[in-house]
Every structure is written in C-alpha cells, then in structure tokens.
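Novice: Pasting the structures in now, so scroll down.
Every read-out reported here was derived from the displayed coordinates using simple, explicitly stated rules and does not represent laboratory data. For clarity, every value in this text was computed on a predicted model and none was experimentally measured. Cβ atoms are built from the backbone, for glycine too; each structure is taken alone.
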Structure I
Amino acid sequence: MNIRTILEQAVKEKASDLFIVAGRSISTRENGIIKQMNDLRMSPEDTEGLLRGIYDLARRDIHALEQKGDDDFSFAIQGLSRFRVSAYKQRGTYSAVIRIITFQLPNPSDLHIPEQIIRLGEYKKGMVLITGAAGSGKSTTLACIIDHINKTRQKHIITLEDPLEFLHRHEQSIVSQREINVDTENYVTALRAALRQSPDVILLGEMRDYETINVAMTAAETGHLLFSTLHTIGAANTIDRIIDVFPANEQHQIAVLLSMVLTAVVSQQLVPTVDGSMAPVFEIMVVTPAIRNIIRDGKIPQLDGILYSSSSENLISMDTGLLHLYQEGRITRETALTYATNPEMLKKRLQ
C-alpha cells in the first residue's frame, strides 16, 4: 500500500488518527479505539518509505526530522482531507501519528457542543481558555467558536497555530491564520506582532510557557478577546497552573491581573457512549464578580464547590456534565464514575 491509499482508507473509515510505527501494522483510532488496518507488520524500511511519501505529499524537506528526531506540520490533499502530522524517531526508526481533519468546519450541534460555549465568541475582550488532555477536542471547540465569530461579526481574527488545523474562509470577518515555524518564528514573536496588526480576536494555539502566558495576559489586558488552550482539567487546576508559572514574588500580582482579564474556562473530555461512539463532556466556568474575588484573594480551591453547587448554565462542573449524559441514557453509570473528578460525590447523585 502506498501512503495515499492508506490516507484514503483512514478517511473512508472516519478515523481520527493514523499510526505508522515499525514492528506493528498500520493502525487507526476510531471512536477512541485503536484498530489494525491489516495483519502486515511494518519493517523500519517500510515506515521510512511511508514517511518519505508523506513528506513528498506535503512538499516538505525531511531534513528537520533527520536532524532533530521530531517534526510537526500539516498538509492537505485536494478532495480528500487535511492532515496534521507529528513525525518522530523511536528506536532509531521513522514513525508518525497523523490527525485527520475534515475540510468542512464542524457543526457544533452535531458535536453536542453547548450553545453557551459557542456564545463565548460574543465577548468583546478578555481571556477564554479551552482546556483538557491531548486529543480531547479542544481545537475542534475553538474552531467552532471562531467560525461563529467569523459568520456573525465584522472583526479581524488572528490565529497562531502549530500547525494549522481547520482552515477558515473570510466571511463577515477577516481571518489571518499564521503557522508557527512557517509564517513566523514562534508563539511569542507572533503574539507580540499580532498586537500591532489591529486584531479584535486572537487565537493562540497553546499557552506553553512563562513567556507565552505573560504576553497572552498582556494581550487580554489591553482590550483584545484572546482564546487559548492548556493541558489541564478543571478551572481550579487551570488557574493554579497559570499562577504557578510565575516566580513566587509575582504570583499575587498575577492572580489580581488574572481575576480582571479571565472571562471563562472550559474543560472538556471525550467519553465513550453506549452506542460505541465518543461524546464530549464539558465543565464550564464563566467568570462572575464573586469568582473574580476568589481568584484575586487566592482562594482557588473554593471554585470546585461553586461549580458543583451551581444551577446556572454558565457554571457547570465536569461531574454535572457526566450526570446529564447518564440521565440522557448516552453513557453508562460506570463510564460516569470512571471520568468523574469526584467519584464519591457523583455516586451519591447517581443514586
């Protein structure tokens, strides 16, 4: 099989990821489950041939992979799909995990993304964070929010991504999409430049380190609407992660600033449903005056209690989201408890 045939088969099977690793047959991830495409184990020569085929399709030099052992990029095949590639070496052999991204932007209602999350794009300023583990659908949620802004508001949207995933056409808004290492040097350089490019909305692919978080908070403070992601689960963990990045003598000042610029934190997980598919479950915390006071005063652990006891659609704990999926008959009791942040409390509510 050549690489194009393999990609076509993965798209046809509606796989989310494709795995090319020596010593195992080509595999896909479908609804969270890894399946083998065939029974043929690949040799190091096979995987190198497939990787070189991917680089040829992407019209990219394989030199970076050979020198550094890691390379991330994206490419498209007309009429088929877009692909996000993470190529790497393991045990001295070439390997890759390829995320499959459809050309069509996702419909939030088809994906069961709540309307109150999509409406976060209607804010004029502040910082909105979409958080969760790798592969939990953060990029898809952000793409839906950006698409909503693009279709309903006349704004300049700048996205900074590594690599580009969903492509947005100019509709009501102007959308400038910049890929790290292709269109610009790094997140920090691109974000500082974006502030001089008359943006209304900035999408920062990931807040990775102290410097990126620092510049992102400055962007939110100066009146822009900024979206970004973190690999955290839960609003309290997210806020702690941001504050802990800074030196101890700056943390109180950062907590005060964060209490002013933070607009919302959404955490998400993908959980298996009774019909064998995957469903997203969300924790939503839209920041209220009371929550701003809690963040400013450093009483972050209190946030979990507020979310757990709230009846507002803008303040929903992860476990409440799981409870709703269980009540709708979409997930089992065991799944709800497995993915709960507080299984003992959820068990009482399930009874």
Structure II
Amino acid sequence: MKTSAKIITGVVIVGVLAAMVLPRYLKKEELADPATVPVVRAEQPSTGSITLYRELTGTVEPSDMVSVVPKLAGEVKEVYVKAGDHVQQGQAILTIDNKQLDSARITMETAQVSMNDAQTNLARMQALYASGDISAQAFEQVQSAASQAQLQYEAAKLNYDTQAEYTTITAPIAGVVESCSVEVHDLISQQAPVCVISGGEGMMVKFAVPEKIAAVISLGDPIQVEKGGSQYDGTITEVSSMVDAATGLFSVKGTLPGAQGLATGTTVKLSVVSEEAVNVMTVPVDTVYYEGGDAYVYTYEDGIIHKVPVEVGIYDSEKAEILSGLNGDDMVLTTWNSELRDGAAAALEGETQTDVQETTAAEQQ
C-alpha cells in the first residue's frame, strides 16, 4: 500500500513539472516590444570651414609715426609746438640759431652781384662782336665768365637755401605731436630727435607670434582687439619673414580703423587665426566620442546603429573636421542614448510604428 502511494505521488509530481516546463519549449518565441527600440536623430555630415583663434597681446601705435631729427646742430631760438598739438605738413616746429646762415646769405648776394655784372658785360660784348669790333676768342672768354658767374651764384643760393631749411625745422607729416623734448636755449644735435609726430586716419597694433602661427596667417586676415570692454576689428597688413633674434618671434602689424580712442602705447588683448580648415567635412563636435584616444561616431543605417572609427582634424566648440571614416551620405547620430552600441536596433525619429516593427523583426531573424 505504501509503495503504491509513493509511486502515484511520483507520477503526479512528474506530471506537474512536465506541465510547467514543456510549454516553455513548445511556446513560439515572441517578438520584442517595438516600443522599447530607442528613437534617435541623425544627420549627414556637412561641408564648412573651421577657424581657430589664438589670444595674444599687442601694442597700439599710430598708423604713421615720425621722429623729427634736426639736420643741423645749434641752440634753439624758438619752439612753436607742444605735446598734444595738431600740426600740418610743413608747419614750423622750432628754429635754430644758425650762425652760418648769415655767412651763406652774404656769399649768395656777392655771387649775385658778380653774376649780374657778368651778364651786363656779356650783353655789351655781344653787340661789339656782332659789329666785328672784337674777336670771336674775346667773345668766348666773356661768355665763359658769365656762365661761371651763373654757376657760382646757383651754388651760393643752394647753400643759403639749405642753411635756411635746416634752421627752421618743420613737420614732415600732418598729425599730433606725441612728444616734444626741447625748450628755448637748449642745444640740439643731429643724433637725437626733437619731437615725435603721429599721423594717419587710424591706429595700428603691433604684436609678435611664433613660427607656427606666422605660417598660417597672411595679409588681409581679420584680427580682433579688446580693451576696456570695447572691441575693435582690424586687418593684418604686415607679416615679417625674419625672426627677431632677441625674442625668437615674428613681428606682425595690423590696422585698426576705428580705434582712434586708444592711446599710443596702450597694451591690448587681441586674437588672430591660429589654424583654419576651409571647405572640409564637418560634424557636430558632440557627436564624436573617444575610446583609448581613438575617435569614433555612431551612424544609423536601415534600423541598425554602427560604431564607425573616424580621423578628426581641428575642431571648435560647435564643429569637428572629419579627415576620414565617413562619406557625405552617412547618417551620423546626433542624440545620446545609454542603449547605443554597435549593432543595436534603433528607430530614426519620424519613422512610423510599422517601420519600427519591421526593423526589430529583421534584427531578430
């Protein structure tokens, strides 16, 4: 009796277990819920340009600046300008007590008298020569003397004019007197400037760059200068091809047309182009990921996500240059999802529910 009961109990247990396990093997596999497939956004790479800037410091200078150096040493008699004055080209700045000027004037006047006498004698001899009263040889001697007197007068006048020019120092350009370091009775020489004049319609900025930047900037490139919360736009006008032996840098100059309010010698912050890529393939910079130093992006194709290695060039806060790994038809994912992985199923934003189901079914087959 007990043995029969045990057998019956065992049969019942086996039947229950079979009823629980067998349906799991016989049940047809169900498709995953299409609602769980992540929805992503994607876009094709675009063609554009990326420009990177480098911040530097520079010094503001006038577009024209001239140091006025006297051509004659002597004592200052009069000073007609002071720092801050506006002057016109040719305007007198100061005069020098030139003792040689009087001597040059006397020599010139003496030569003029001799020239006039020689011209008068020539006119008289010409009439006598025409009437045959003097020989050709005598007339030629009179002509030679008149010519010599003319040359002597011209030389004396040139010397006087030069002395007079050196006596009065004038402004070589129109502009503002930046500095004037002389006063009346000062002794000046031909080695030291007496004043500095700045001119031109705008200001310029002078700065220095390393070789790497000097190689990529060129004439006409834009620059931006900042000082006291104000910004000024300018253009590069000069890039030195020779390195400064003292600094190891290349000198660069740029114009600042609207910066007349900046004082000469002001130190400013500026930015210049350091790297540039023109008409290149770009993608949004936040679509590029890195693993072990290697860059990659996720692409979307026929409902499947692909992890694609790429080579990245330069990049800014918005765009990254793609050197290789993509073509213009690839759809690069622009959204992040924790389920992103190579080979995962996904639905592109805007697809219909039918598209999602077909994509999921295709993945599971």
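Novice: Given a computed value of 1.50 for Rg/Rh (Cα atoms, Kirkwood Rh), which structure among I, II does it belong to?
Specialist: Only structure II yields this read-out.
Novice: Another question about this same structure. Can you say which of I, II returns 4.7 when distance in nm of label points 7 Å out along Cα→Cβ at positions 76 and 308 is computed?
Specialist: I
Novice: Which one of I, II has relative contact order in percent (Cα under 8 Å, 6 or more apart), as calculated from the coordinates, equal to 26?
Specialist: II
Novice: Of the structures labelled I, II, which one yields 2.5 when distance in nm of label points 7 Å out along Cα→Cβ at positions 228 and 244 is computed from its coordinates?
Specialist: II
Novice: Another question about this same structure. Using FRET efficiency 1/(1 + (r/R0)^6) of positions 116 and 292 (r between Cβ atoms, R0 = 25 Å, to 0.05) for the comparison, can you identify which of I, II gives the largest number?
Specialist: Max of FRET efficiency 1/(1 + (r/R0)^6) of positions 116 and 292 (r between Cβ atoms, R0 = 25 Å, to 0.05): I.
Novice: Here's something else I'd like to know. Of the structures labelled I, II, which one yields 1.53 when Cα Rg over 2.2 N^0.38 Å, for residues 188-299 alone is computed from its coordinates?
Specialist: Working through the options, I get structure II.
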